[in-house]
Structure P
């Protein structure tokens, strides 16, 4: 029995520009003894529910999660039998605007949050009953102590207030999604608690708490104060080059928490808002500050950690650690671009370049399955995929590489987890995306129309320019070919008709032919950039003769740039792979371990504890790249960790036997590169894979662990096909 679909959406009258929280309340008296009670509940907004004063689902945050609200909303089911006392149930649900109608939604005054719930009971005599939300005198709505709540701006909590000004509820009009679906994604939970590292007095004489790590979450603090005393905290990621609190990169997001004491001792943390921060400024606080009264609470989707990496290079280990923190900070119900400024959106381009690394670091199958469902629902009738998932009530522009998340992410999830149902579920979405591209241009074999993000934030253009130099339609056509290639593979796996498979094969062949005819001129690509060659080589767009010329051109472009990278969001994930695969592993390691700007290590020299949005968020002179596009927790460039797993440590997926059913173990080791030790492990459903190597003066010793019910192909100077077990090999250098 589940009566949630019979429940009505109820809401409260909200004044314009009012961002306060409301409590919906009903008391149910049972005439029989209750044997079992289940609360099914959801909200258009965010909710916290209580039955007889006890929090329901107390381990979970930001329920019911963020979905494409026009099409579906998740609900949760909780067994609340133990909450029932003396045959009555007092149901109290606090609801705030959240993602649905907060400032992140664009125009919150046009949207009212709403609640839908049902309490299903089984009595001792085995009879059943259901109590649903509806517009009746039994339900009331009240104002609460949360007098302001917003994802971007924070929360104001007046502890002096109790629910007051009770008024009848009304039916919510116009916001009934087509589907109410049971929780699909991972729950968001609290994880680590970080203590204050130090209390800083800035040059502006401001008191700032340093938690030592850039995180996503909030501060939980204790206060002992007089009634009406006010405490205000502001949050930031960095200090400026003078050591002062810096918030200009937050743009419009306030990230401010305000607490008003009811007198006496109390402990508080925000209910419906999270912040991206390392530093907290005490805007209003008592003269004496006890740093033990503050804890930074890390919040993210409850993913199981599966990947680990270590090496002999401390900075490389720090880069890996920063990527882990970047993933935790941005995998909060959906894969966001950043957790701090007035954005925090599910940008598809960021997700697709990082999804492989993400699937090695954590088990993200369930996480991405939920997001991909919303991607399908957000697609236009013509197959266009918006650049942000879920959409913000208006369609966001379409671009290659961003929209290609529709094909790349599900196929990577299949490769990592060997779950073909992901491809089956997404097949129509994938196919319609390819048809959208095909129909976008007069030439069905080129994507050469419309706006494209291109190689976003590359360094081969004048300072301050967002889109890189690489021809945007060259990029679009390469990604078009890749999506068609994925469709062909998917059609084979799903045993589609031969004519369907042939359709994608012919389309792929024609795209490659058109690409070469259009974009290869005079022994080079028409935009002679690092990213042009990286993408053409990585996605196999060139014949063998042109591959040799392309890799030579790529190496030359790297030398021209001072042996540094100039790539942006699209070229960066693959440049090291391409170099290693085409015989330039020494150059790949040089780029990986480079410490001067631009490089992966450069932000670490500036104190980074997460991955930056730009190579030069903080420039060598200590000033900032910009005010409006300068996130210090932006995981896209953290895609480099899949190079650490696959090339440095050598753990690779065998595409013919996905899910690590057969493991390819093929470390790329370069003498004199700066590394003499590396180890990675991956926890799979069949066991833990370990790959380790250590270099001495004259030899390298490799150790591999292959879990039960798997095989491995070990590729060293010789190739070994092995079964489960531990294997050690020593080779002379």
Structure Q
């Protein structure tokens, strides 16, 4: 799947470390490495002995960077090509993160990762196309070093505008590491070999844009780059070729009306060349005499101490947040992270998921005052308990989940940092929000105001879908875009991907015939889930299918159960609806469903939809919150009251007639369209909502926070 091309010039020792990091980070991806050596004569033959699987080509003279890359481009054939410097270290998770993004974004021709210096600082590897001001305010220019936060440099170095998490379209990315789509290379052509070294990456990216391919900076994929380790072997040649390539790039893209500037640019670059070389000549004796710090570069990644995470959730009731918290508490790399979980008390009417931690060595810390019900006395006690735990544990990061836990935790962290002079980082995840559908408009506005205040004391706010991120930043203005990161949920999907082995078990427990269509709804029996709409649609559907068998399964429990059972009797659905309560083996439920329904008034990212998609079950849902992020682009079906999406059907809130029509279309629809949606849905969640991806993203977020 990957061809990796590395051009080596007198950097064989660093190259050995680079190759080691590639194979350690490969995660089972099929990779083929090509090394083009430009007459190094520093023992490069050792590569063949240490890594016989590498295709090594040793040239008798220095071809330059572009020509050497093109030499391997002709020999390689994989759909993706990774251009990599020898003085780099590939971080764990790079390949899976980068390939997942490229597969999901077919219009991207080049991806540039986040590139870190050896001290963990972020290099300015994503930039705007150069202008005459770039000579004065470039990444390493004298003016930029003297005034690093000046407006011109920040406009030129686009990494300064990145939130460190989200993808960002940029003019060009550094050739120290770029992942290139093979099809884009075929459209645009190889590197321009007239650039001996430097600026060939900017030229290639400009040609990509001209051909209709996007160039994207994607900071979730990371490498470490020991800047200049190769170019410092011959400083004069390096500086000379840099300025020659500058002039070539200027001549190549200057508009016809400004051709007369070419000769002016030439003499300005000559002046700059002598100025830069003079600086090098002055610095060299100072470095030798010890006036500048000089460190021998290591060949492998940085040593890290364990980062201590204090995770807080209001309660471990049945639902997505509890599953999410369990994965993060138990799944983070224990060599790099230590996790402590704090949780509250379950309400009597709620299902309990604390069994997830039954086999754990480290049990959750229970704060019994932290509970669902609002009580000023209990909430103050919960806050004081959380503050004492923070003071005792002294974590690096506090990460809260759900609104009540987030309120107490963020105030406690702010107070702790103020009183003790610490800098504990605060992260809060919005699994949903209470700004709509839960309370009166007045109360909802109050909670929005409270969250805005809490947002000031939060380092990173996590939204679990792009739609939710837009709601938090644009609609409710909880925090600026730079503070809110999108981080989709992740799950162990294996039980659902393999649930067909359990087919028939759930139906048998309910006494439902294998041929009877079965429509299910999974979730808490609370007002926000709007089960009344589900039963209204069920009654309509039963009327439409009067002469045919039909059954409905309600999986879940809660405060409205008796009221909903009475409502079913009023609707004449007692014979067709089964109230199942909470089912531990929920994968067996999906194995027997024909349709999964969701009728919520508000949602973050519904876990039941993800589980159904992984189980190859057709989905119909109300178009709320992050639901359409799961189901994809949609189009209206004339006169039917529902929308056909890429991976399911969507319906407006409280439109029970349209909802019934949508279920009927799934049950009676042609197998081709239905199968296409189900297959696409399964592929989508398997790729985007895996447990492995979630852990990798969260680990990256935590390390970035601590490095700051």
Structure R
């Protein structure tokens, strides 16, 4: 029987618990952050409304219980965050502190997609960027703050709703917003939020959508069972001082998630999205015991489980498609559980790269990858058939809310083009995971004890444990959990406040933001929220709150070297937009060791990647002249450890014979800082360099920005590359950076 290529999209919709807790330990309706409300008007409803227009296409959406509960609070009018409080106040009553807060936070969002398209909002944003927050605080009047508050909320309403007569009127008005306007905007927000859960239920009842759930507050279940699980993937991991072992909390999270789901959707959930796609053998019996039929994880977990690394060709397509694109069976004491593994790269393309491409090009690129997968599977068949002999399932699973901020019109053109193409393509069929598994039960198995303990991040748990700050947070959680265990009379029935606070503190998000790896302008608030949840446990038990719970887990200060925190997509114009580079890696150069560094010609080096390019930015000392204060030539030299290829010495004279300058390199990109022209070379035999064409882009104004396509470097996915930067004058060496180090890169 011939088959199309089956594709399962799974969109994961999640927000942590932003509720603040009063001294009594009971939430008083105050919310610290607005992201449930803002993402609720921009990302949750439109995603399924767009899909509804294409009834042949079926998908899966995961709604985390902690998100659902907070949406319901906003709809009921019982949630009030500081952003909303300011937006609903008469501007003449705003305190200086509230005005400063608005200036600092009412521009949160990608300015190119959420701010720049709206002239008045863009005007206010550029006042802040060009003149500074203090100038705004000293010079803005009541109308400026009123317009700012209105646009902060309007810009987060999805373009799909812009044909609403009221919204259209506000967009056309542009400025001069009144308190009444701002109140009506909030009413429109609540109206949109109120449609989210009913729309998901309606589409699930109609058969086009499958709605799944997640453990109650999004905890990492393997780490609840035992924090020592972190050492399975990383044997040398430094663990918290105290071992957290509370596997009994796992069924609590699962039961609460299931009960909430049944009440909202009128049926049992079939699928479970384990928080952060984190799995381990220990958690499987709990999941199957609650009646879940399938779970999902990442290809890295599958690779470790079956001892097979998924290598890819130059286009990013896996060489072993039949191992990845199928469900597997896990046998547990409570029955079989199916598991699907997502294609990490395809998921990341949607999540981190396509937003930086023209919408039609991006949609066709994704369909092209799916067609390439189908061709690869057909080529591996023995029948020679031009159709697929077996039912294969490609799983694309990712965050369903954050990526759209970087797409034009919040992803509407991309999704519309994609769905138009797929609706007309009989060789690709979009299905829900349950549809596929029920029609084609797994024929391959993974022994439970062989299932790898890991997450979607590199197949390990280092994002949530192992860092000193993350470990301190685990120790605080362990103490609080033990205190609750010391009060057996405090059951969920007679002391729900203590248990709800525990569940909130066990959520994964706090550990995500602690320590190295991720940062935001709200790190201190996430730290505070975590400790408020912990404090509420003690308060609900009438126990004193330990002093260490009152103190921040870590100091939240910027600066210093750091590794990249995610993909970046900067515009190469030489302006160094702060939003473009906020997830980039960084080397602090100015004021560091070394002759060149003491002179501080270059203050900072930024670097990052996406699936298309490598990116570099150099911040120079203010007022320098190239060719006078700074050598006029910049040389980038790439070294490919572990790869067999021709390599050549750095093509400069007067070069010191010391590492890394005496290494041999494979690619060399030169930039003339005076003319902004480039030259590109590749190493050949006999230590010679050969000129090659390059599509690198250079921007040099307030800083140097540079993009180099991976295609120029002919680098394949997952290659490790190292880079050194050398300054020269007329082909003569002058200095290099970063000193005594190489810039480490990983090809996505």
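Every read-out reported here was derived from the displayed coordinates using simple, explicitly stated rules and does not represent laboratory data. In this text, all values refer to a predicted model and were calculated from it rather than measured experimentally. Cβ atoms are built from the backbone, for glycine too; each structure is taken alone.
Observations on the structure shown:
- Comparison of P, Q, R - label where distance in nm of label points 7 Å out along Cα→Cβ at positions 173 and 549 is highest: P
- Origin of the value -10000, where helix-only ellipticity at 222 nm (-39500 (n - 2.57) for each DSSP H run of 4 or more, over all residues; to 500) was derived from one of P, Q, R: R
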